[in-house]
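Pasting the structures here.
Since every read-out is calculated from the coordinates, none of them should be taken as a lab result. Source: prediction; values computed, not measured. Cβ atoms are built from the backbone, for glycine too; each structure is taken alone.
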Structure P
Amino acid sequence: MIESFEDLHKAITKYSGKPVIFRGVRDAENHKLVTKLGRLKLKPDRDLFKEEAFMFRLFKQQARPYLDWIPMDEWEWLALGQHHGLPTRLLDWTRNPLVAAYFAVEKQHDGDSAIYVFRNDKYIRTDVEKDPFKRTRIGKFVPAHITRRITAQAGIFTVHPEPDKEFQDASVDKLIVPKSARKGIKKILSSYGINRASLFPDLDGLARHIEWLRSDSY
């Protein structure tokens, strides 16, 4: 139970030197480790994998006018789509536990939050496994730093061959952040430079952070 920043520090220290990644979620009770693609509500006659292929193809076709560069492979395209909200078979994680803690407590929520910890020392060789859609096991990969936000957030992804199945494994720990601790931890994280402006390094992030600093809201 993470009831203070001190508790957070102690919990993180236990993983020091170990190959772990983190994911912060606002709703500890109802959030499941299921990809956005897996949570997509489809009509009964629609096939999930056909819809995935269609959306991915459409994104690649229509995204080009908005890009200053073109992704080099399917992994980069998938990471780019995930980053911009496309339903994919990826889950977002971070190598920075403080970033995960921020996303757990960032927005107001009438309940407990959670930080997931995935203990795994293997990475997908995307230069060897060229096609992410042929991957048969859950694995993690480091995306090319395709956006400033991914870099700022120390972003990393896991790929899920069965995107509609909840990721449950003995290598995944779940740290609970109770409702009573959320606001205080958010303030302390900001004092350490983990806030909207630093994690979203653009004018929108800066404006949101300034608003939060000067308001009396959560």
Structure Q
Amino acid sequence: MKKLLVLLFSFFLLSSLSVFADDISDFQIEGINIGDSLLDYMTEDEILEEIELNKNDYLHLNEPYKYAEVYLWKDFPTYDSVTFKLENISSSKYVGNKNEKYTILSVRGLIDYNEDFDSCLQKRDEIAADLSKVFINADKWESISASPSDPSGNSILDGIWFNFDSGDSASIYCNNWEETFRNKNNLSEGLTVSIKSGEISNWLSDY
């Protein structure tokens, strides 16, 4: 577990490693928590540019523009990139407090494993085994399913999910895009580790 905490998450363990978590409030990805202001990590102009760039990424959902996604590309210790979801700026434009306006509702770290699905699954299983020791009260489930992003049904998500009574969730999964779809959309494939508020979890499952 110590390896996991150093490489992938920060968890405030106090004096003991025998800590069980009932939610994701104490977990971070690259030092970033749900509930943080995205303005602590990016400028407003950078955020708005990313929102515009990624605005059509969730057209397969019933409410594709309810939330927005922002990518942060930098030299992270662990991940190739980190993404955030926040309330769409059109819905929060009347919020006076800028930090509240850009509240992070989901954080996910991405590691590329292009055309190396087996290595991705191996790393996923390592992480899931460690998280299982912490999230002992979470509802854990595994699934292999077609990605809703690819209309052909030939791209898959192979993952492990932890759902909490609060509605929050954590997930670790590998995606394997159908090659034509991946090349057409200039997508990377690999490992995703994410923590999500209940509202984002519900939004992503509504398609």
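General observations
- Read-out relative contact order in percent (Cα under 8 Å, 6 or more apart), computed value 30, structure in P, Q: P
- Kirkwood radius over Cα pairs in Å from the coordinates reads 18.5; which among P, Q: P
- Parent structure of the calculated result 0.10, given that FRET efficiency 1/(1 + (r/R0)^6) of positions 103 and 183 (r between Cβ atoms, R0 = 25 Å, to 0.05) is the read-out and P, Q the choices: Q
- Parent structure of the calculated result -7000, given that helix-only ellipticity at 222 nm (-39500 (n - 2.57) for each DSSP H run of 4 or more, over all residues; to 500) is the read-out and P, Q the choices: Q
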